[in-house]
Every structure is written in structure tokens, then in C-alpha cells.
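The structures come next, written out as C-alpha cells.
Since every read-out is calculated from the coordinates, none of them should be taken as a lab result. Here the structure is a predicted model, which means the values were calculated and not measured. Cβ atoms are built from the backbone, for glycine too; each structure is taken alone.
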Structure 1
Amino acid sequence: MESDAAILAFAALAQPTRLDVFRLLAEHEPDGLAAGDIARRLDVPHNTMSTHLATLTRAGLIEAERHSRSIIYRARLEAVHALTSFLVKDCCGGRPQICAPLIADLSPCCPPQILADKEAAHD
């Protein structure tokens, strides 16, 4: 990730409603949410929400897909991965023990599907 892309992503997330939108969409992965549902859940007028969704889309943090008459928005989790990696790329000057707590905090809240499948097979 280039500095300009990181700055654009941080600028998009530096507004409370857009941050709430991104977190809501991340919570609803992989299905995403329709634009109207996002606006209702966050109690934001539809035209205002449209502007926020456009900003997040331009920043590469979310994507939209038309399904019939609805537009479904999804978080681009790979963009968060790239942004996080950009931030910690040169973390700790090669001393992994300093970065260990940060890396532990970045561990996913859910085990990867491969591990979950292996654990289920052993039960």
C-alpha cells in the first residue's frame, strides 16, 4: 500500500458515521447490508448515507454490488489488512518480542475456517 492510499483510507475513517458504517459492514461479513438497512441501523438520512458510502468506496474500504433493486455493501477486509500491514511494516526494528502484543491483539476474533474444520474433525 502506498502512503497516498493509506491517507485516503484514514481520512475516510476519520469521520464518526463512516467509521460506524465500516464497523457495521465488517460485523455483517460476508453477506453485507443493503444501503437502506445501513441508513436505518445508524439512523442516518439516506442521502447523507449515500455520500458516506461513496467516500468509503473511493477509499477502497467497502465495495458495492447490485442485487436486483438493492445495492449491497460489503467491507473490504483485505483493505484493512493492507492498511494494518502498512502501519506496522517496519515495526520494532527487527525485535519481534516488542511487536508480539500488537500482533496478538490483531489476531482474528474467529479462528480461520481451516483450523475450525480441523478442530471439528477431531471431535
Structure 2
Amino acid sequence: MPALNILSNLFATLYNNEVRRKKECIVSPSSRFSSEVLRVMQKHRYIGEFEQIDDSRAGKFKIQLLAKINKCGIITPKFSVRKNQYLNWERQFLPAYNMGILIVSTSKGIMTHHEAQEMGVGGVLVGYVY
């Protein structure tokens, strides 16, 4: 399964469980890329603890929900973004300035658009959370 479909499934499951006010959810399949995206979301307190469960198939994530996600999703097609263009993309995908994060895949790893801007690196937009 391509990484984009795995990420789309991850965001859809997180959002659906948040709407239903669940305390935790299980997302399958897992990947290293989606694990990095979850780490960024955890760092910014959109989700709580998460663990990767090896079920001898594709793997699963068990994720603690904190009822902080109003909306999340992937950004398709994958847009390349320069280090000075983040504000334009923030206007397009986020509801207000400094509300939420854009998740960016850069040469230095997966990070938020704020971190990428501070480091002065461009990348590829992956998703958004607010």
C-alpha cells in the first residue's frame, strides 16, 4: 500500500474517532513514515502516547486521543514548497494564522512548517492538523 494511502487512512481514523469522542483508537497498517507523522503530532499535543504493535502482518498503532483535533487530512497532490512560501500554504490549508500545523517532509526529516521555516528548509507538504 502506498505511503499516501496509509497516511490518508491514519488521518481519517484519527478524525473519525475524535468526532466520536473515543479515548483511543487502533490504526492499521503502520509504517515508519506514519510513525514520524504521529511523533510530530504528539510533540504538538494533538495526540497522546502511541505504540506500534507488531501483529505479524502490516502492524498497527494504538493511539491515545486527547480530543484536540478539529480537522486533519493529507494534502494531495504533493506540493513542493520553498522555504519562503509557507505563509501562502498556511493561508490555504489552515483556518487562521498560527492555528494548527502543516506537516512537511524535508531533507532533515518530517516536521511542522514552523520548524522548517526556522531551519530555512523547503520540502513537500504532507498533511495538516488543527
Structure 3
Amino acid sequence: MATHPLLNNSKILVVDDEHSLVNLCLMILEQAGFNVRGAFSGKQALQMVGDEMPDLILLDVMMPGMDGIEVCRRIREHSPEKRPYILMYTADDRQYTKTESLNAGATDFISKDTPIFDLPGKIKNYLTATA
């Protein structure tokens, strides 16, 4: 199966305070051919985005300190010229959280109930939709 050329250069940032989940996502997404980095806090994510804007961010909502909704809002406020896809990836599936995430500028909302091995396919769909 041929890989879409865009995917070989796509930069993904996975942000979650659960180190084991970030590491698992990194492993699965790297095996799928993505260029992946991980961040373990909102502050670290913003610093990494400031250093190099990814093509897509997989962002947890519930994190200590700065939550994912605030991280999303700040990325959208400070990087209007380069708007990466931001997929909120969380166990908090309340309507309020979905609405706040989308209002902050999230592209979409993925429940952590989604099998982790489905993530590469979902991410490829976003990255190839505009290619």
C-alpha cells in the first residue's frame, strides 16, 4: 500500500500528561510513518509549537496547570497564519467540553474510547483531505 507523500513529512505533536499514553501514541504513529514529538504539559506544548509548528496536534483536554482547551486557544491566538489541525483527545466527552474545545478552535474531538490503533487512519484522513 503506497503512502501519501504528504504523510512522510507530516509533523504530529501528541500532548498528554500521561507519559505512558504519549509514548504509546508516539510508537504507533511513528510506525505509521509520521514525524512525531510528545509533550507532557500545556506549557511544554506551547514551547514546542513556538519552536516548530506541527501539521496536527493530538491534544488532551484534562491536564494539570493549563488544560488542553487553553492550549488550543493560545495556539489559535498566536499562530493565525499557520493553523494546524487540533484534535482534542480526551476521556471527557461531556457536551460542554466538546463545545468549549470547538469554540477554542479545535478541529475535532476524539474520545479516548476510540481504539488507539485507529488514530493513524483518523490522522491520515485529516492530513490528506486538503492535499
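Tabulated data for the structure shown
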| item | result |
| --- | --- |
| Computed 0.45 for FRET efficiency 1/(1 + (r/R0)^6) of positions 65 and 97 (r between Cβ atoms, R0 = 25 Å, to 0.05) - originating structure among 1, 2, 3 | 2 |
| Which of 1, 2, 3 yields 21, 16, 15 [semi-axes √(5λ) of the Cα gyration tensor in Å, calculated] | 3 |
| helix-only ellipticity at 222 nm (-39500 (n - 2.57) for each DSSP H run of 4 or more, over all residues; to 500) derived as -10000 - corresponding label from 1, 2, 3 | 2 |
